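Structures for review follow.
Only the coordinates and a few stated rules stand behind these numbers; no lab work does. This is a predicted model, so every value here is computed, not measured. Cβ atoms are built from the backbone, for glycine too; each structure is taken alone.
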Structure 1
């Protein structure tokens, strides 16, 4: 389990337990002796707390964590299988696609990676929204991110921080904004795309065949999805 994966699991578990007990972030934070912003960052998966803080946060809710082990990436297969049982409208809710579409203005983009795959019917886990953007629009992207109160992901600390959001700065092209979590692939030209339609909405997406060539991560997820689908009764 990577640090990023651990942060996501801890955050989701903390949020689920807190909401089940009808507690606010402020209440849990006060009981644990930390700020409300710390609880918010942990729930978002933007900060991995140390073990002592984990214990305090769950103790503040009268709970404690237990540990277990499983095959590497077994959670990915479970998540794909879970998504495959849901109608597309419900799958879409697990991403920031709708939120991104409501906020984006004047920025050329094509949906990329697992987001593009999801929009083409492959239910891949796709937190946030993955897009291809243009280097030639870096000024406009910088301005847009600033207006959307963006924080930038830092691999070193495994969290989002208030550092320069300009895509030309030497940091990952990953931001947390009021338009959702954005994972960008910066390009000299937008990749070849096709249009898919869901209801009244139209989306420009990188085709699956192209993703399998240029995006090893998404290609691996697609392979897992097809293997799982082939093992289902009536598949093929």
Structure 2
């Protein structure tokens, strides 16, 4: 993603986990404050402008308020603004102006339902869900693009404005454009949104069509152009002209 997004440095600190299973209790342990704070020194030495906890269920299982408390604790520990992947998903859905989403989940039905409740707390409706019920992050990471496409297509609904793939273990970075071509609508993936959330916190912008519509460059309206003739200046704004 650093290659796709020129002039953006993405520092990754890997949190240590003894169990990468997708059981709810194991996922909750990944987001414990002391575990997240363990990488503070490395991130500070790297000069990080902001920090995003790159986990789906390790954040949203704490609930809407709990996810914000988790991010606030991380911000206090590192000394810069902080957020998480699920909070970034909410911001990204709002940025795209979407109202209803479809959820393509690698988690169990129970964990997926917790994500739907998290979205509901953010006033985001869910058109439908598909839960693959994988056993671990390692299993999700082993999926190839074809299986990711199958999951996204299975989750999609005609009434959904956007399809969400919240799991950061899935290898989706750089494939968002292809997924959107398949589904004919925006697709938000865990890793894509994690980076976008960091850029939002750092008040920076970056563009790459391969990362989907979320990273598509927004064209600014044309600036007024002075056209000289007949000894008078005429200003054109694209909606007509007037004499001065």
Check your understanding: So Rg and Dmax of the Cα atoms in Å, computed for just one structure, reads 19.0, 55; which one of 1, 2 is that?
Key -> 1
**Study point:** Identity of the structure behind 13.2 (criterion: mean count of other Cβ atoms within 10 Å over residues 40-47, calculated), options 1, 2
**Key:** 2
Study note, to complete from the structure: Matching 13.1 (mean count of other Cβ atoms within 10 Å over residues 8-15, computed) against labels 1, 2 points to structure 2
**Study point:** Structure (1, 2) behind the derived value 1.8 of distance in nm of label points 7 Å out along Cα→Cβ at positions 32 and 168
**Key:** 2
